[in-house]
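Next up: the structures, one after another.
Please treat every number below as a calculation from the coordinates, not as lab data. Just so we're clear, the structure is a prediction, and the values are computed from it rather than from any experiment. Cβ atoms are built from the backbone, for glycine too; each structure is taken alone.
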Structure P
Amino acid sequence: MRFCTCAFALGVFIFGLAGTASAQPDVQAIFARGNEHLQAKRWDDAIREYTEAIKRRPDVAGLYFNRGVAWLGKRVDEPKRTYQQEAAITADLKPGERPAKSQNSLNAIADFTKAISLGSTPPHPPYYGRATVYIKENDLEPAILDLRKFIELHPTFAQNPNYNDAGTKLTKISNEFAENLVTCGLYEVVIASYLDHGEGSTPKQLKRYEKEMAEVKAIFKKATEYYMPNNSFTHAGRARAYLQLDNFPAAIADFEAAVKLTPNDANLVSELAGAYKRNKQFDKAIGVYNTVLAMPETHSSIKIQKNNALYRRAELYLDQNKLAEALADLNKLLAAVPTYQVAYFLRGRVYAQQGERTLARADFVKASETSGLRKIAQIEIDKLDGKTPQKPDEPKPAAVTPKSTTPYAALPEPVWRKTSSTHMATVPRSALGLNGPNGLNLLCRATLQGSIVPGIVLGKKCTFGYDGAEASVHIFEIYVTSDNPNLELLAKEGEKYAIGKDNNGAPLYLCYLKHQNWWLPGKIVNGNCSFAYQGKELSSATFNYGYLAPAKRTKDAVKP
C-alpha cells in the first residue's frame, strides 16, 4: 500500500512527495486526515495527526516530510519580531554567533532530515523543504548546500511547477552569501593591517599576522566558490575576491564581464584598469583609464573617477619613464583638485627624475603637510639633499591626519570598535552619534570596494554615500568615547581627521553638516562635504570639519 502526500502550497512554494510503505488502514486514515488539515493550513491539527501516524509507522519518510511542511507553515505564520524583540534575542550574542532559530524551524529541519535519512521516494523534496526553512532563518550556507543537492537529485526541476524556482533561488542566495563573505573579508583585511608585520616586528607578531591573513584568504576563496554571477554587481564582487587572492587573470575576466554589462559605470571601469595594472598589463591599464577620462561627466561621481584615473595613469607613465605624460596628468589633476595631497608627492618624484630639484622639493614639502605622507616625503627630501634616508615604518591605513590647525602634540590614533547589524542591541551608551529628527544616529565607518567611508547607523546598518548613491553594509565600526578617553572627535577645533580612505589610497577627511533637520557626517571630496540623504549622495560647500583634539573634559556622546 502506498502513502501519497498531498500537493501543498505554502506562499509561493508547492511541496509534493510520494513515499512507499505497507500501511495499516488506520494509519492510512490518520494520514489522510493530516493531509486535509495541511491543505487547510491547520498546522497544529496536521502535526497532531502526522505525529500519531508516526507512532504507528516511524519508518515512513513521507510522514516526516509532511509534518515538516506543517512545522514550516507554522514558522511562516509567526508574527514578525519587533526591533525590541530582535534586540533581546541578539543582546547576549558573542561575535560570530547566530541567533537561535525558531522552535518551529528546528522541528521542521529535524523532520526533513529524518525523511532524508529514511530514504524518501522521490529523494529530492526534503532537501527543498529544508532549504526553505534555512532561507527563512537567513542561514544561507546550509540552504545553498541543500538546494545544490536538490538540483543534483532532480535535474529536470525547471519542468516541474512545484520546484521551478529552485535555480533562481539558488543563484540569489549564493550571491548574497558570497557578497557577505567579501564584505567581511575586506573588513578583516583592514583589521589585520593594524597588526605589527613590518620591519622590527617580532617573529611572534609576524606569525600572528600571517595566521590572520591566511584566515582572510580562506574567506575570499570560499566566496569565489559560492558566487554564481548573473549581473555586473556579482561579477564585480567575485572579481574583488579574486584580487585578494592575487588571481589577477580571473579578476580581469570578471571585471570585463561586469563592464560589458554596465559600460558606463566609471567605478567598475576603473577597477578593471586597476586589475590590469596589478597583472602588469600596463598598456591595457592605460587604455582603460583613457576610457574613463573620455566619459561624459553626467554625475559628480564620474568626475571623481576621472581624477583618480589621471592619478593612476600618471603612476603608470612614471613607471614607464614617460615623464612628460605623467607631469601633464598630475598638473591637470592638481589644477582641478588642489587638495589632492598624494598627487604632490607623485609629481615631486617626476620632477626629481627630471632633475628639477627646486620644484621637487616644493612638492615634497607640500605633501608632507599630510601626516600619512610626511615620512616618505621627508625621505625624498633627504635624497635631494644627499642624505641617507631611514626606511619608513609600515604605513597604517585610513587613520591619517593632515597638518594641525592648532599646535597640538601628536595625537594617539583613535580606536574604532568593530560591530555588525546583529550586535547593535549591545552598543555602549558612550558610542558617538549625531542628532536627527528621531533621536541619536550613531557615527560609523565601513569598508566598500576598497574604500573606508563614514556614515550613520540606520536600521542597524552603516549607511553612507558612495558613487552618487546611498549604500549600506551590515559589518562596520563605531566610535565609542570610553574607548578613547584622551581624545575628542567632532571637536570645535583641532586636527582635521582622516576617518577613512578612497580606493586609490587618498585619505578621506571627516566633515558634518545640518541638512533637513538632520546632522549628518560625510567626507571631503573636491573641497565639498559629500554625504548621504534619502537614497542619494549629495554635496555641500557649507559644512564643519570633524576635528580630532585632546579630550578636555567629560562630554556627552551626542554631537554636535
Structure Q
Amino acid sequence: MMTSSAPSRGRRTRMTIFQRVLSLLISVSYLLTCLGNNEVPAQLNDDVLGLIVFKSDLQDPSSHLASWNEDDVNPCSWQFVQCNPESGRVSEVSLDGLGLSGKIGRGLEKLQHLTVLSLSHNNLSGGISPSLTLSNTLQRLNLSHNALSGSIPTSFVNMNSIKFLDLSENSFSGSIPETFFDTCSSLHHISLARNMFDGPVPGSLSRCSSLNNLNLSNNHLSGNVDFNGIWSLTRLRTLDLSNNALSGSLPSGISSIHNLKEILLQGNQFSGPLSTDIGFCLHLSRLDFSDNQFSGELPDSLGRLSSLSYFKASNNFFTSKFPPWIGNLTSLEYLELSNNQFTGSIPESIGELGSLSHLSISSNKLVGTIPSSLSSCTKLSVIQLRGNGFSGTIPEGLFGLGLEEIDLSRNELSGSVPAGSSRLLETLTNLDLSDNHLQGNIPAETGLLSKLSYLNLSWNDLQSQMPPEFGLLQNLAVLDIRNSALHGSVPADICDSGNLAVLQLDGNSLQGSIPEGIGNCSSLYLLYASYFSSPSFIFCAHLYWKIIVSIHFCAGVCLTIT
C-alpha cells in the first residue's frame, strides 16, 4: 500500500508542475500573439521583479497592493500601475495616500521605462540609497509628505529627463548638492519645501531654463542668493524662498520674468530696497516680503500691479510715505504693511479697493484722519491701525461694514464710539479702541454683538456707565475697560455667559459691590477690580484665578475681602 501510493503522489506532483508550466506557456504565447514582440515576456518579468522587490520593502496594512502577485506575468493589470499601451512596459506607479510605510528600495531600478513615480502622503522613512538610480525616462517624481531623511543622492534622478520633482514635507537634511541642477534644462517644477536642508541655494539653479515653479521654503538655507541668476529664469511663475535664513538684496532685472505671479520671500534676512522694476511683472498676484530687513521706499512701479491680490511687507524698515498709488491696486484683497516706519496719511483713494478684506498698517508713523472712504470697502473684515498717530473721529461708516476685527488702539482718536449696524452685530469678534481720547456713552448696541469675544475700551475718557446690555455678550472672553472714567455699577449678569476669562475694571469710579455672581464664574481667570467705593464682597475663587482687588493679591483660595 505504501509502496503503491508513493508513485501515485509523484505522478500527481509532476502533473501539477506540468499544468503550471503549460498554463504559463499559454499565457506567454497569448502575449506574443497580441503584442507581436518576442522580447515582451522578459521585459514584463523585469517589471514584475522590480515591483515585487519594491513591495517587499513596504508595509501595507490595508492590503492596497494585494493585486501585486509574482505569479502574474502582466503587471499592467495590477492596481495603481499603468503601462505604456505601445510597449507594454510599466510607465507609471502611483501609490499616493495609501498609508504605506517602510523604505524606498532598489527594486525600482528594474522599472527602466518608468515615467511617473508618485509615493506622496505615506509614512515612508529612512534615507535614499546613494546607489539607487531611477530610470532615465522618469519625468515626474513625487515623494512629498513622508518621513524620508538623510541627504539627497546626486545620481538617483536623471535631471536630463525630470520635469516635476517634489520632495517636500520630509526630513531631508544636509546641503543641496551644487551639481544637482547641472543638467536641469527640462525641469518645470521643483519643491524641496519643509525639510531641513542647510547651506546655500546652489548657483547651478540658473541652468534650469524651463523652470516654472521653485519652492525651497521652510528649510535652514543660508547665505546670499544669486538673484541675478534667478532673474534669468524667464519662464518662472512662482518663487518661494520663505522661512529660511537667506540674505542678500534684490537687484533690478526682475522685469525679464514676464509671467511671474508669486514672490514669497518672507522670514529671511534680505535687506536693501526692493527691485525698482518689480512693477513691470504685470501678472504678479501675490507678494510677501514680510519679516526681513528691507528698507527704503516702496517702488512706484508697484502701482502698476492691477492684478495684485496679496501684498505683505510687514516687519521691515521701509521709511517712505504711505504709497499714494495704493488705490491703483484694484484687485487687492490682503494688505499688511505693519511694523515699518511709513509716514504721512492714508489717501482717500484707498476706498477704490473694492475687494479688500484685510487691512493692517499698525505700528507705523502715520497721521491724519482715518479715511471715510474705507466704508466703500464693503468686503473688509479686518482693519488694524493700532500704534500710529491717527486723530479725529472714527468714521461711522466703518461700523456699518461686516467687520470681524477692529483694532484702532494706541492712536489719538477722539469723539464717541459709533453704534454698530445690524450687519456688524452679526460679525464682530474683536474690538480694540484702547489708549485713545474717546468720550461719551458706550453704545447700548455693543451688548448685541453676538459673536464678540474680545472688547477693550481701556485708557479712554468715556465718562460713561457700563451698559447693562454687557450681560448679553454670550461669547465674551475678555473685557478690559480700565482707566476709562466709568461710573455706576457692574451689571449683575456680567458673567452669566460662562465664557468670561479676563475682567479688568480697575482705575474707574465704579460703585457698589462686585456682583456675587462673579464668584460662581468658573471660566474667570483674571480679575482686576480696584477703586470700588464699596469693595466689600465674598468670593470663592477657583484654583486657576488671579484676583487683584485694590492692593490685595489672592489666588486659589476661598476668601472674604473687605
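For the set P, Q, ranking by relative contact order in percent (Cα under 8 Å, 6 or more apart) places P highest. Between structures P, Q, the greatest calculated value of FRET efficiency 1/(1 + (r/R0)^6) of positions 229 and 413 (r between Cβ atoms, R0 = 35 Å, to 0.05) is seen in P.
When distance in nm of label points 7 Å out along Cα→Cβ at positions 85 and 269 is calculated, the result is 4.9; to which of the structures P, Q does this value belong? Let's see the in-between values first.
Values: P: 4.9; Q: 5.6.
Working through the options, I get structure P.
A value of -16000 was derived for helix-only ellipticity at 222 nm (-39500 (n - 2.57) for each DSSP H run of 4 or more, over all residues; to 500); which structure in P, Q was it taken from? Working through the options, I get structure P.
Which of the displayed structures (P, Q) returns the greatest value of percent of Cα pairs over 29 Å apart on calculation?
Comparing P, Q, the top value of percent of Cα pairs over 29 Å apart belongs to Q.
Supply the structure label, taken from P, Q, corresponding to mean count of other Cβ atoms within 10 Å over residues 277-284 with the calculated value 15.0. So the calculation was done on P.
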